[in-house]
Structures are given as C-alpha cells and as structure tokens.
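Below you'll find a set of structures to go through.
Bear in mind these aren't lab numbers, they're just calculated from the coordinates by the rules spelled out. All figures in this text were calculated on a predicted structure; none of them were measured in a lab. Cβ atoms are built from the backbone, for glycine too; each structure is taken alone.
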Structure P
Amino acid sequence: MNIIIIGCGKTGARLANTLDEYGYDVAVVSQNEDAFDALNDDFSGLTVCGEVTDTDVLKNAGCDNADMAIVVTESDNVNVMVAQTLEVVFEVKDIYLRILDPSREAVFRRFGLRTVCPTRIETDILFNLITRDAEQIDSISVCGSSIHFSMQKADKKEIGREPPEVVTGNTKMLFAVRRKSGEVVFADRVDFVIEEGDMVIYATI
C-alpha cells in the first residue's frame, strides 16, 4: 500500500516511522526540510520538500499512485486545501486530515471529509481523567479503530524515564501521566519524565 503523509511534524513523522517499520511504502511531504530530521535514520520511504499545496510537489511524492493520504500540517486551511486537491486532481479515495478547531471539524465532516480533531479527542480524554478514578479510563473511536486507555501506578523501574525508554509493545504506547496534583501531562511534552507517584496512562490500539 502506498501512503502519502503531508506534514512532517511530530504526528506526521511518528506515523511515517511506524508505517515504514511495518513495511508500508511511505512518502512524506513537508515545506520544511529540517522536519525530515525527525524521521528514523533507517527510514526507507520517500521525502519531498516543497510547498504542500503545489500539485507538482504532490505529484513528485507519488500522489497520482497513492492508495491513501494523511494530511497533518499545522494549518487547518492548508489541510483542507490539500485534501481537496488530492481528491479532485489526483483522485485519491482514502484521505484523512487533521482539523484542530472542533467547530470547523464538524462543518468539514458534514461535507464528507474524513477528519480527526486532536483538540476534541484530548478534551474528551482529559474530561474522563478528571471525572473518573477507575483504572480503566475509557475508549474512543478514531477512523474506525478503537483506542483504549488504561491507567496504573508508575512502576519503580519507570520512574525517571522518558517515553522512548518505556517499552510498551507494538500496539500499546505511553500516552500521558496523571500527577498527584491531578495535572495531566502528555508524553509528547519536551520535558516529560515519569515521576514518583504518577499514574501512568497507556493507549492501546
């Protein structure tokens, strides 16, 4: 399967690395060449630097032969524009795009766009973390797949570790921690370290 990822921020780079490890043919497009530094040293996919709304740039990335496209730049407007170009010009059938503004996501979804809104997802998760004390937090559905969240007290061997140092397996990942104060700290924060007394939150796909 040929997958095109538009945007190489934290989400795009991590997704590209994971798909590449699983053997998918991946191409990543970014207008910032330095963003490709976030890809693994052994990343075997294609990287294309250029304006992501430019049809020639998208063609160079192989969009005319793509089975699926993931659009995750930092701009909602750009994501929608690129998604429409992929659908109309390149006739890509499966397109998923990130929309950060929940109110706009609802509008775009009504127009048939397949959207993922991390703002809404994080808000729902945080609400559950604040209002529930059960070990099993909840589950959500994203693009047809269920993501289950669970919380447990940090193990002694995890204290002081950063996310890459916590081995969780292929389908389970460290998502966040809940401090004694009730603060929820997501694992993608630059200064993230598991502390004594933390409740560790895992996400399982």
Structure Q
Amino acid sequence: MLVLKEAGLVYLANPKTATQAVRAMLAPHAKAASFGMEARHMNAFGFHKNWRAKVEARLGRPVETVAVMREPRSHMESWFRYRQRAELAGHENSTAGLSFADFVRGRLAKAPPAFAQVGRQDRFLGFLDAGPPVMHIFDYARLDLLVSFLSDRLGTDLVLQRRNESPAAADRLDLPKGLEDRYRKAHATEFAIYERVAEAGVLVTRV
C-alpha cells in the first residue's frame, strides 16, 4: 500500500499486476504506511476496515483507492509460471514438475495445497467482502491509462519500468475443457468484473 498525499490516492498492490514496477514509479511521490510487510499487498477490505480512517485523519482529506486488475486466466497462468522459478525448487510452493491443470485443480480444491494457494482478484478488489470496492480499477493490459491517470493527479510525467515479471510464454497454457469450465464457474465474479474493467481500460466503481 502506498499513500499519495498530494493526489489524495491510495495504491493497493494486487499481486501479479506489475506491482514492483508501479511501486518503483511512485516511490518518489508516495508514503509507505508505518506497518510491516504483511500489509504489502493489503486488499480493499483490509484497507477500509483498518486503515482508511487513520490515513484520512493523517492527510486531512478523503482518499480514493487505485488498483490494477489482470485478465483472470492470465493472472492464474502468471502465478503458475512464477512458482516454477528455480529459486523455489524443493519448496512446497513450487509448481516445478506440475502441469497447469494440476495447478488449477489444486486451486479449486476445498483445501488447496501450498503451491496453489493464491488470492482471488475479486476478493482483493473488495467485491466478495463487505466492501467498498476499489474506486479506480485499471486494466493490466492498459497500464498506459494508469500511468496517465497518476501523472495527471500528481502533476508530473511518470514512466513505468517493467520489473520482476514471470517467465514469458508464447502460448496460452491449456486446460481440459471440463476443468476450464469448472475454473470459470468458480471465478465467475472475477471474470464478470474484468469484462467491465476491460471495456474502457478502467472501471470507476463509485463517485
């Protein structure tokens, strides 16, 4: 979580959506709240419940939340590839030696194994809890819109440098049709939200 005092914004870092690059871009203009690393990827519900009032009191003004959302299937693939990296070899979170289908089956299990324990974007963005949802949700595929928005609100020209990306892949990872259908049904809310985000590249949930 980064607080952009001059812009009246709070950036919430949804994992696997260029968060390190966005943090680096915003670092000269942001204040990191004085709590531990457990808050690095604080979600919308956690911010609203535990920190909104404190942040707004400190800034002396209401704040708006900003986050990025990735196409759900791509988001899941990114987690799978990220956990295949050599540094995780032998760790319970590693997906080395597993297929993408194994990963998704694990994610859909009632008790997901460690390698498949990844968060839901619809929950992170505040749509599955008591809310309110993130106000400005930008499409990962249109990060230029996020950069333009933040540049305008901060009154400066920002440049986003990509970093810490998962290994690139030329092709989409396959899933058996039955498993694909199960995954899309289980994540129907996430897919529906992303459709709204992708329509214009950004979704503003309330004014």
Computed 1.00 for FRET efficiency 1/(1 + (r/R0)^6) of positions 55 and 95 (r between Cβ atoms, R0 = 30 Å, to 0.05) - originating structure among P, Q: P
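Out of P, Q, which structure matches 3.8 when distance in nm of label points 7 Å out along Cα→Cβ at positions 47 and 151 is calculated?
This value belongs to structure P.
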Structure (P, Q) behind the derived value -11000 of helix-only ellipticity at 222 nm (-39500 (n - 2.57) for each DSSP H run of 4 or more, over all residues; to 500): Q
Structures P, Q compared on relative contact order in percent (Cα under 8 Å, 6 or more apart): the greatest is Q
For Cα Rg over 2.2 N^0.38 Å, for residues 103-190 alone, which of the structures P, Q scores highest? Q
